[in-house]
Structure I
Amino acid sequence: MAKFKHFTTRNALSKQQNSPERIYPRDMYAVLQPLWNSKAFFSGWPEVHLPPKEILDQFLDVCYHASMTTEEGRPTVFRVAFIDSTAKVSPQEGSVTPVTKYTFVEPIPFTVAELRRLAPVADPRSVLVAVELIDGCLQIYGLIDIGIALWEMARHERIMGHSSPEALIVMSSRPGELSISRGDRSIARLRDGNLVRPSDGVLLRGPVADFFADASDQFIVNACSLSDINTDPAEDDGLCFAHMQFVESVLLYTAELKHGGTLLFVPEQMTHADPRLLGRVNIKYALSSTRPRDVLVSAMAARLNRNRAADKIESRRTVKKELIEELECYDFEQQNYEDATRDAARFIASLTAVDGAVILTDMFRIIGFGAEVIASFSGADKVHIAQDAEGNNTEEASFVGYGTRHRSAFRFAASMESSVAFIMSQDGGIKAVRQVGPKLLMWPYFQIGFVSALS
């Protein structure tokens, strides 16, 4: 799969970010041009070109102003695809495909009013409003139903599915915000007049990933011990990434609640009575539970057992009934544990509804929730905004520009280098914070699976 070239775009993007002037939809053509990769990503699929400036301006202008409207008091939330009506939307051929195009008998003008009216029908998790240029005018010619599989894949609720059509796609989930992507590959987000791009791989490499590395390895050791199967993690992506996928699931479920929240991760050795913790937080509800850790290890072990059972029958011409029944039992067991793992992630997310932070260890032992940060900050009250996963390229910002939730997380992370804080805003945004040497680093917008394109 092709990747966008960042070395030619970072300087241009930096100029935009450092500029004190606001950015508007009609400024986006110059921003997107160096970022856009028009090459076909899949064999047999056409190239996807950025529309000419005057067309892109019109397209984004309608999306931008529609995002400012409401329908019966609800915000106008949508995903719009600029895609020709003759273009294929699914790699599969035939009368029944996983992605379906529903075409209107007559096209409808692409206007703010029409997009606002259609938005309640077009659930952005699964439906795109399809727009093309007809006789020199932008027209809505139908709806594209991609199903819920992609949304579930992004939340690790399923391992297989299909992608969005290869096209320019614009989503808005809050007033004045436009998330621009090519298919499911996020390119840029216009938020509050500022331009941001997701940092790739923050949970896979760099300081945040490093914090969880030992715990990830320990989960694999525990799963292998529980199943009595020793395997090379490099040969099993599901085993290798299970730990961080759980972290992602917790973050995503919390963000979806849209009430905001803070998650503080500390080393496994800490308990609610640890002096190092008590000197930094007051925990209103101490709740010691290893349930999330236990179900995740069990799910990983069940995966190993299921794969071993499948290997027994893979190359056989005839299979005994007992082997089929064994595989079915392991399938059922794996599904049960994976369901329990998702339930545990949702439970952790639900704890953020109480004012205060949720505190967990890197091994997913719950310590408590409703925690008030009492740690003071003796530094320069500065946070360094990271532009990459490693935190090598940063911009300094003052604490003053952030609210109480952010400043509390900053103080905690700054006072304890062996910790990671995640801050969820009410609009669903997710930030990561960690102290690295003399710098307090914050990743304000980073990619989690497909979420940078969908959230």
Structure II
Amino acid sequence: MLIFALALPLLAGFLVVSGLCPGRRAARTLLIKACLATGLALGAASCLYFIALFIFGPSETALIVTDASIFITMLVASLYWQRRKTPQETHQPIDPVCDQQCFPALLFAFGVMFVLSISAYGLIAFNQPHGDWDAWGIWNMRARFIFRGGEDWTGAFSGTLRWSHPDYPLLIPDNVARIWAYLGRDSVSAPIAIAFLFTFGTLALLAGSVASLRSRNQGLLAGLTLMCFASFIRYGAGQCADIPLGFYYLATLVPLHLADQEPDQKSRYLFLAGAMAGCSVWTKNEGVVFIVAMMLAHFAGAAINRGWRAYPRELLALIAGLAPVLIVLAAFKLRFPFPNHMTAGQLPAIYLERILDASRYLAIAKSFLITLLKIAQGAILIFPLAGLMLGFSWRQSSKKSGCISLIALALTLAGYFAAYLVSPHDLDWHLRTSNDRLFMQLLPGALFVFFILLRTPEEITAISPES
């Protein structure tokens, strides 16, 4: 039943993404489609399930309406996009001799690390089936209210549970509750499966997208690097929402880069990027920061690379993808207007006092640096060394998307910094208990941009005098 509960939305999501991403048949691009379809499917299933809950309450009717809506909506969307002109693929990465020589060794190393990562995930999930505190104290608890609460399911958003952040959105809880409705019981297998899809979906999307846009070796290196961050697997198995949020950040950036490879289909990819960005804000409140950052970055990228005239059409495509999820989010916030813990009871004078306190800037910067070194450990030295040895490639085909991605991630990090700056909580406690997870949100997107811009060994060989 677990597989059946996931099969319908995942299949429908794949049909839609296949329609939106035409002319790409290679195994690497099929992997990208599968990953993006997973994110789109889980986002759509959660939104539609919330609408059904809103109208019918937690019942079999809600489940039937949700699944019927998923199938009909995505089937119609898929048919619409498939009927439109779908040109042949215009970009296919070249696998030169150097790639063929290095590929077996890198593939073996990737396979070993993948087995170790799967084993680590399984071991953590076995020992902590209910996940970390955020999992059982926020996401899974909210799912249990929806599944067990009957007509009183809205009690999950009561002021009595202020400590559980009732204002947090419902992408994770709705998906878990929906699977439990299929199973007929609140089994730990549901949140473990959802966390698995997002954790290893992130890995697959990172490796597959870099392989498709650059080279197979580069894709394997990107995936290997992500698996070297032990915190990534640990937080994924801990069922934290930060890993799904990082997935959606990455899933927003990838279509932007694909759009540069197929400019004739730019509107389709921008629509998909908007939908993924919308899912990020339905996953966790930090997604609002990313959406603002992404929109500002897109504005800057369009202005720098293509001029103002191209911007309105691209903006409409992004908004078309964003709008459905934002409407659902607005309905949630209006139905459950619980104040956010970062803004509740705060006066402008207090914000100004914190902004003018220089010691807070120093404390935040110091904590960010220490956390980054702790997470990356010795691997942090790899990135500047690789950049110095190989250099970076600002290819024309990825110039705009590269600028947008860098600006979006930098602005998101700046937004997190600003949030700590005005935080009403004890600053040391707030930093100590959360900033490592914020870095996990940004890690997949940062690795994607790094390996997309980093020159590959094949490019070095191609331009060497001996070649």
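Values quoted throughout were computed directly from the atomic coordinates according to the rules given, and no laboratory measurement underlies them. These figures come from a predicted structure and were not determined experimentally. Cβ atoms are built from the backbone, for glycine too; each structure is taken alone.
Of note:
- Structure with the greatest value (metric mean count of other Cβ atoms within 10 Å over residues 33-40, set I, II): II
- Structure (I, II) behind the derived value 34, 27, 23 of semi-axes √(5λ) of the Cα gyration tensor in Å: II
- Answer label among I, II for the case where relative contact order in percent (Cα under 8 Å, 6 or more apart), calculated from the coordinates, equals 19: II
- For 0.05 (FRET efficiency 1/(1 + (r/R0)^6) of positions 65 and 321 (r between Cβ atoms, R0 = 35 Å, to 0.05), calculated) the corresponding structure among I, II: I
- Entry that produces -11000 once helix-only ellipticity at 222 nm (-39500 (n - 2.57) for each DSSP H run of 4 or more, over all residues; to 500) is calculated, selected from I, II: I
- Structures I, II, by distance in nm of label points 7 Å out along Cα→Cβ at positions 225 and 249: label with the highest value: I
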